[in-house]
Structure formats: C-alpha cells, structure tokens
1. Could you tell me which structure in P, Q was used to calculate Cα extents along the principal axes in Å as 40, 34, 32?
2. Given a value of 21, 45, 27, 6, 0 for P(r) over Cα pairs in 10 Å bins from 0, in percent, for residues 53-100 alone, point me to the structure among P, Q it was derived from.
3. Identify the structure, out of P, Q, from whose coordinates volume of the Cα convex hull per residue in Å³, for residues 85-156 alone was calculated to give 80.
4. For helix-only ellipticity at 222 nm (-39500 (n - 2.57) for each DSSP H run of 4 or more, over all residues; to 500), the calculated result is -12500, so let me know which of P, Q that is.
5. One of P, Q was used to compute relative contact order in percent (Cα under 8 Å, 6 or more apart), and the answer was 20. Which one was it?
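Since every read-out is calculated from the coordinates, none of them should be taken as a lab result. This is a predicted model, so every value here is computed, not measured.
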Structure P
Amino acid sequence: MSREIEPEIDAADICERLVGITSVYLQNFLQRGSYGLRSSVSPGKVRSQRRLFSVEDVYGIALVWELFESGLRGDPIARILKDVGDTKKADANKAAAKLLENKSDYLLIFHTPRRPSKSIPKMPEQRVVMVTEEEFNRMLNWPGIRGGQVIAVGEKFADVRKRLEILFDVR
C-alpha cells in the first residue's frame with residue numbers, strides 16, 4: 001500500500017517560486033484566516049515550526065492573489081470565492097478546485113449598481129461566471145453587456161501548474 005508523498009512546499013516557495021505573492025501579504029492572509037487560506041500539511045517533528053502547503057493550498061493562494069492583484073479587496077474577494085466554490089463561507093481552495101475542474105480560463109464578475117430606494121441593499125448585486133477562452137470570445141459579442149470585470153485565472157493556474165511540475169515533480 002503506497003501513499004503518494006506530498007511535496008514540501010513552504011511559504012518561501014509560494015512567494016518566490018510559485019505564486020509571486022509577497023511574504024507580508026501571505027503572512028497577513030494566513031494569520032487572519034482570510035478566505036479560508038491555510039497551511040494544511042502537517043510538518044514532521046524536525047520541521048515543526050515551518051508552514052507547509054499542499055498543492056490545493058497553492059492554487060487557493062494563487063486565486064486569492066490574482067483577485068487581489070486585479071484590484072479587489074476584502075468582502076468582494078470573499079463573495080467571489082463563495083459564489084465560485086458554492087459555499088457559505090469563503091474557501092479559496094474549494095473555489096480554485098472548481099475553476100480547475102471546469103477548466104475555466106476567466107472569471108467574469110458582473111455588478112448591478114445599487115439604485116436609490118427606501119431600502120438600499122448592503123451590497124450591489126453580483127454575478128460571477130466561470131468561462132473558458134472559447135466561451136469568453138463568444139460572449140464579447142453579446143449585446144447589452146455593461147460593466148464588469150474580467151480576471152484571467154487560467155493563465156495564472158497554468159503558470160503555477162508548470163512551476164509545480166518543474167520544481168516539485170507534481171503532475
């Protein structure tokens with residue numbers, strides 16, 4: 001009975017070699033428990049003080065960093081992760097897994113601005129759509145599309161996948 005050995009991916013690997021997130025932001029996200037980010041691999045006795053991450057953690061961190069780098073912050077990121085992952089609580093790993101499973105190249109985020117009314121909603125209405133490159137190209141011709149944001153997650157995931165294969169022999 002053989003068990004697949006998890007690569008030992010630490011914070012330095014994530015920052016410098018895999019995702020490109022700054023160590024300060026990674027530390028902040030992990031300490032706050034933001035977006036369900038965590039180091040989920042239990043270190044051995046020798047490396048008990050070192051945070052180790054699974055491949056799933058790496059993709060979750062890459063997704064949050066891509067959203068953050070696109071200009072989104074706090075609640076909007078959490079809402080997108082909940083929408084994509086179909087969860088009640090933001091979980092970056094589940095959202096990233098769903099994007100990978102669907103082979104999504106882009107996240108399209110559409111907002112309906114709040115309008116004046118007696119009971120103004122706390123947040124604007126939001127719709128998140130996961131699409132492949134082919135679907136995205138077809139959508140560009142849709143009439144009536146107003147404001148929205150496009151986030152190229154597929155490119156980021158492809159880069160992370162390539163680096164994981166080269167550096168950690170993860171297939």
Structure Q
Amino acid sequence: MRISKSIFILAAGAMCTTMFATNANAKLEGVYTDWAVHSKSQGGEKICYALGKAKSKTPSSVNHGDIYFMVANWKSGAAKEQPSLLTSFSLKAAIPPSARIGSSRIPMYADGGEAFVENRSDEKKLVRSMRKGSTMRVDAVSSRGTQISYEFSLRGITAALGKAKTVCK
C-alpha cells in the first residue's frame with residue numbers, strides 16, 4: 001500500500017508545493033484565527049486546504065524558511081482531511097517525523113520537503129486531536145541531520161477545516 005500511496009503522495013505533494021510557491025493562483029476563502037483556507041484548481045482538480053504557519057521553530061540558530069502545516073481536501077474525494085507538514089528543505093526519510101498534540105503522538109514519514117501520516121486511521125486521529133487541542137508540535141530531522149521542531153497554534157482549526165470541506169463539496 002505504501003508504494004501506491006507514495007505515488008499519489010508524490011503527485012499531491014508536487015501540486016501542493018506548487019500551490020504554496022505560487023499562492024497568487026490560490027483563492028483565499030477565509031481566515032480563522034491562526035489558520036487560513038485556500039482553494040485552487042489545477043489539472044481539472046479542485047483542492048481546498050486549511051493552512052497554518054509555524055509559530056515557533058527550533059533550533060533558533062537555523063534558517064528554517066517558511067514552515068506550514070496543511071490539511072487538504074480534494075473535491076474528487078482523492079483526499080479528505082489529509083494532514084501534512086510543508087518545509088522549504090528536504091527532510092531525512094530514514095528518521096521518521098512525528099506530530100504531537102498533548103499526549104497523542106502520530107508517526108509520519110518524510111518525502112522530500114514534506115511529511116505525511118502513513119495510515120488513514122492515524123490521519124483521522126491527528127485531525128480529531130487538532131480539533132480538540134491548542135498546540136501541535138512536529139519533530140523531524142533535516143537532510144543535513146539537524147533535529148528540528150515546529151509548534152503550530154490550533155486556534156481556529158475547527159472552523160478552517162469546516163470551511164475547507166464546504167468549499168470542496
């Protein structure tokens with residue numbers, strides 16, 4: 001399953017990375033405290049996503065660039081509330097990233113400058129925890145071997161997820 005999912009993720013990742021790099025083509029659908037909802041059509045596919053920017057980045061001595069966490073919906077149903085971390089640099093695939101909300105820890109896997117949740121059941125668990133939590137921390141290792149950590153505020157995530165889902169119906 002990982003191979004077929006990886007192919008899908010690579011295509012999705014390329015589209016999503018392009019969305020952020022050229023956000024001028026994305027339509028801002030709303031801002032909900034610390035999260036924004038955007039939509040974009042690409043290749044006949046409409047994608048709607050809630051996007052949060054990292055509030056803190058460690059270590060502070062490293063230039064991290066822009067770091068985002070996204071939860072995406074595809075109108076076709078190819079993805080529903082699919083969470084991912086987006087960085088401006090490659091992550092070390094051999095050391096799996098993880099997302100933590102309270103005592104809940106969700107394993108992820110790295111693919112270039114992105115990290116995805118491996119199992120659909122864990123995707124649902126992470127999104128449920130995001131709705132209930134106040135802060136999410138994502139830990140990873142850069143391809144250069146630097147241990148990195150990002151914190152995201154979850155204020156507004158419930159409303160943002162609702163709007164992203166509605167826009168992609």
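1. Details: P: 60, 37, 32; Q: 40, 34, 32.
Corresponding structure: Q.
2. Details: P: 32, 58, 10; Q: 21, 45, 27, 6, 0.
The read-out comes from structure Q.
3. Details: P: 103; Q: 80.
The read-out was computed on structure Q.
4. Working: P: -12500; Q: -8500.
Considering all the candidates, the number was obtained from P.
5. On the way: P: 20; Q: 24.
Derived from the structure labelled P.
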